[in-house]
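Participant: Take a look at the structures listed below.
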Structure P
Amino acid sequence: MDVHITFKPSGRRVQVGQGTTLLQAARKANVYIPTRCDGKAACLMCKVHISQEWAVHAGQPSDAERRKLGPLLDEGIRLSCQARAQSNVEVMIPEDKLKAAVRRQLERQAQEDELW
């Protein structure tokens, strides 16, 4: 059975087979999720956010994911290399820290420019 995964904030959507990891689906959709361990739950770089309403659609956390994330699981954080799409699901990709810093600086500059 195929499922649809929507990646936010880009809105990109991809159809994959049920049980596909969110990381694999992101790669198919050309959505960048950083990783160093190639999906072995070792680097913790591939964290994504899944809202409570969609959480059940990403399957149960693996033992490795539980050990690595602990209480972050309660906040909707999952490892995209471990979470597997069981049905249609919406996934929020966190903003890259460097891009976020640049965006904030540009916003501050724009606000200062408006004052002048």
Structure Q
Amino acid sequence: MMLDARDVRVAARVRRPGYGSRYPFEFTIRSRVASGAETELAKIVNGSGDWMFYGHANEDGRGLAAWWLLDLKAFRAALIRQAANGYRIRSGDQRNADGTCFKWFDIRSFPAEPPLVVARS
């Protein structure tokens, strides 16, 4: 989901209950869909969005157990530096049964500057 404000675009994603305890330092972005449509990862890499709100739902699914506000400019910068300088961001790919694919990223592996996480729960 993309939330548009006057001068800011915020991507938003909340994972279902149970993932926060299993993957407390990871965030995921959809990287492929069966239809071949442009994915969230492609949109972000191509410059869409300023921030990303990423959360893990709590056990009853009515609130958040944890959340981060991520700076997508810092995310893109880290990807560029990784490609150009061999900096290693821990990440991987996950395929779901419905044919969608996600790329996961470990927040702890991003460089300190510019900061990826600008706010957290």
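Participant: Ranked on mean count of other Cβ atoms within 10 Å over residues 31-38, which label among P, Q comes first with the largest value? Write out the running numbers ahead of the final one.
Facilitator: On the way: P: 14.6; Q: 11.8.
Evaluating mean count of other Cβ atoms within 10 Å over residues 31-38 on every structure, the highest lands on P.
Participant: While we're on this one: Comparing relative contact order in percent (Cα under 8 Å, 6 or more apart) across P, Q, which is largest? Numbers along the way, then the final one.
Facilitator: Values: P: 32; Q: 28.
Largest value of relative contact order in percent (Cα under 8 Å, 6 or more apart): P.
Participant: For which of P, Q does helix-only ellipticity at 222 nm (-39500 (n - 2.57) for each DSSP H run of 4 or more, over all residues; to 500), calculated from the coordinates, equal -5500?
Facilitator: Working: P: -9000; Q: -5500.
Answer by label: Q.
Participant: Of the structures labelled P, Q, which one yields 12.5 when Kirkwood radius over Cα pairs in Å, for residues 23-70 alone is computed from its coordinates? List each step's numbers first, then the result.
Facilitator: Values: P: 11.9; Q: 12.5.
Derived from the structure labelled Q.
Participant: Consider the structures P, Q: one of them gives 2, 11, 19, 25, 22, 15, 6, 1, 0 for P(r) over Cα pairs in 5 Å bins from 0, in percent as calculated from the coordinates. Say which.
Facilitator: Numbers: P: 2, 12, 21, 22, 17, 10, 6, 5, 4, 2, 1, 0; Q: 2, 11, 19, 25, 22, 15, 6, 1, 0.
Matching structure: Q.
Read-outs throughout are calculated quantities, based only on the coordinates presented, and are distinct from any laboratory measurement. Everything quoted here is computed from the prediction, not taken from an experiment. Cβ atoms are built from the backbone, for glycine too; each structure is taken alone.
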